[in-house]
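Heads up, there are several structures right after this.
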Structure I
Amino acid sequence: MKKQVTVIGAGLAGSECALQLAARGIEVLLIEQRPTKQSPAHHTSNFAELVCSNSLKSTKEESAAGILKRELAGMKSFLLQFAQDTAVPAGGALAVDREKFSSMVTAAISSNPLIKVERREAVEIPAEPCVIAAGPLCSDSLYDAISQRLGTHRMSFYDAAAPIIAADSIDRSIVFAQSRYSEGEKGDYLNCPLNKDEYGTFVQELLAARRVVSHEFEQRDLFQACQPIEEVARTGVDSLRFGALKPVGLTDPRDGRRPWAAVQLRAENVDATAYNLVGFQTNLVWGEQRRVFSMIPGLGEAEFLRYGVMHRNSFVDAPHALTPSFAIPHTHIRLAGQLTGTEGYVEAIASGLLAALNTYADLIAAPEICLPKT
């Protein structure tokens, strides 16, 4: 087998995979469709662009996310290191400056002499060996090619992203800096406190707001961990204040009391010039996002730098369609990242690293690494 590997997709998994293979002396052809063909959720042509939150979850050592980060660090993950190098204050979580992070990944790949980048859409499965890490926004033509090879049908769910606002448009006479239970530095999050009446009015207007019309999805297709905030609100008037708007661990400095509910804002970059609304994934039309979210105390004059959007995420039935090492049976074709059904940024990075290790194992006739069943 030739010691050159084709990697499709320069997202988190594909970027980690390409860098890991190159670090082992393997030539890589990395195919990325952006900017030739842009997806509904991407905004740049950079590699490893974070299209939803800028958080890579908890850093607490006792948490699953924290354990996975520690294991990736021990395996010398490139993207985890880049994330740590571009971290922004986020209490007990690892959040990054998404622009600096993706720029760092892009620079590392572009400057690597063993990685050749082609900016074009991959419409078919290339010659073996290859790793398909096209992500949940995989193009229809490539997904159809994968489905035909696997003999399976498309599986998908709907995901959403939250809005981002300009820091200098936030009313700091109302909004206060504080992390829950004072975790992290002197208040890594900004908090917009709501009293009972403000909360009730907000929920009422949120439920009445106009959404993007789509007949493609139904409620059952929404991803439980990343539902649009308006869909969460439909499950009950108190659902939000026991979820994304929970006030526990916070104290409003104006009266020394815990607010009825609170909207948290997390910095998008080290300079904190922009903030995202934590947990505010939405499918509202842009005008309604501006109208309803500006009702949040302290955001009356908010300048929206990016509005929330919804998009379809595709994946394959990995436990039934792929081998334990995430390969298409009887081939040297592996899948990696969220296309295999993993959820989360760090999980995608780990999947890309594992794909690189097993592809390299194939090349040198070494045993594969298969994760234990859970």
Structure II
Amino acid sequence: GVHAETYGLDYDLARAVCLYESGGNAALTSWAGAEGYFQVMPATQRALGVNDNIEAGIKYLAQLVARFDREDYALAGYNGGPGTVGRSRPMRLESLQYVIGVGHYRMVLKLYEEPIRRHASSLLLEMAREDDDWWAVSRRLGIPLVQLRLYNPYIGIRKLVPGHLIAYPKAPRTDLYQVHDDAIHYRSRIGDNYFTIGFAFDVALDALREENKIWHLQALPPGMELRLPLQWETKADQYNDEPPEQPEQTQHAVADGESIDDLIAMFETSAWRVIRDNQLWDEQLPEPGTVLNIVLEPPEPQFAAHTVRRGENLTIIANRYGTQIRAIQDANNMGNRTMIRVGEKLLVPTRH
């Protein structure tokens, strides 16, 4: 709390921003290049004249609070840049979600800090090694892959980087979720938000919201029963006349003695795709002869940082980079928003 006291920033607000930005992982780097606990851009940190990432994040946030004289506006500025915030200008959906999410974490810290610390003290930490992937870590620790995704919501859906800290329970849990027919049944816990739950189970956010009558702008209370559909039809994109893009997949009959590792090597797919798409939650292949669906993973997309110029819209930008409007929206958490502003910084997938 030294930096928060130095810059006159509420300590719980600073911690909530840290949690929402990185999940407390110092080694996290965003697609855009933001780094560390507070996901500060290197250029911003240099301009602030400090060497420490935590101090940079707190100093910048304190400056925004002083500038706008409102913490919610300051958070919106931290998220999307101060130029996107104005008293006569509505907040972007992404910024509204950010403000509500940080506010939720702040309240959770105020109400439940003691039980949170008690639970955190029961967890173990593993540092990702060179050439680690999530499947290798899962087997090394003896913790199912889906549980690692739940315990590490900020890095669990990303490619592992050496130095990432991985949290995990001392033994596999049996009480985190239940699977019935074509859905996962999950009861929300203290600090959950629907984004991280959807990401952990690889369930489309639109499907999660639709199934559970959740708004785009909503915090989850502890104890809420959620149904996460494992099968969900991709809806046509209202901003694109093309049919929804379907992943390339094939089928495979399990042979005697085969393992998930064999399928990974055979089809150049991932353990998660095999487990998730065939509901193999015990991480064992079924009896020989069972036909599995194998989704072939597309190449990892490359991203370009693009600053919106006067006269540009999403169609122009998508055509310039040979991508789709929906891909840009997804990369920037825009939802269905199509309005962009001059000077706005976007991540644009250059291979989709």
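Since every read-out is calculated from the coordinates, none of them should be taken as a lab result. Given the structure is predicted, the values throughout are model-derived calculations rather than measurements. Cβ atoms are built from the backbone, for glycine too; each structure is taken alone.
Quick notes on this structure:
- Answer label among I, II for the case where relative contact order in percent (Cα under 8 Å, 6 or more apart), calculated from the coordinates, equals 12: II
- If you line up I, II by distance in nm of label points 7 Å out along Cα→Cβ at positions 14 and 30, the top spot, with the largest value, goes to II.
- Distance in nm of label points 7 Å out along Cα→Cβ at positions 70 and 342 from the coordinates reads 1.9; which among I, II: I
- Computed -12000 for helix-only ellipticity at 222 nm (-39500 (n - 2.57) for each DSSP H run of 4 or more, over all residues; to 500) - originating structure among I, II: II
- Which of I, II leads on FRET efficiency 1/(1 + (r/R0)^6) of positions 62 and 102 (r between Cβ atoms, R0 = 25 Å, to 0.05), largest value: II
- FRET efficiency 1/(1 + (r/R0)^6) of positions 118 and 198 (r between Cβ atoms, R0 = 30 Å, to 0.05) from the coordinates reads 0.05; which among I, II: I
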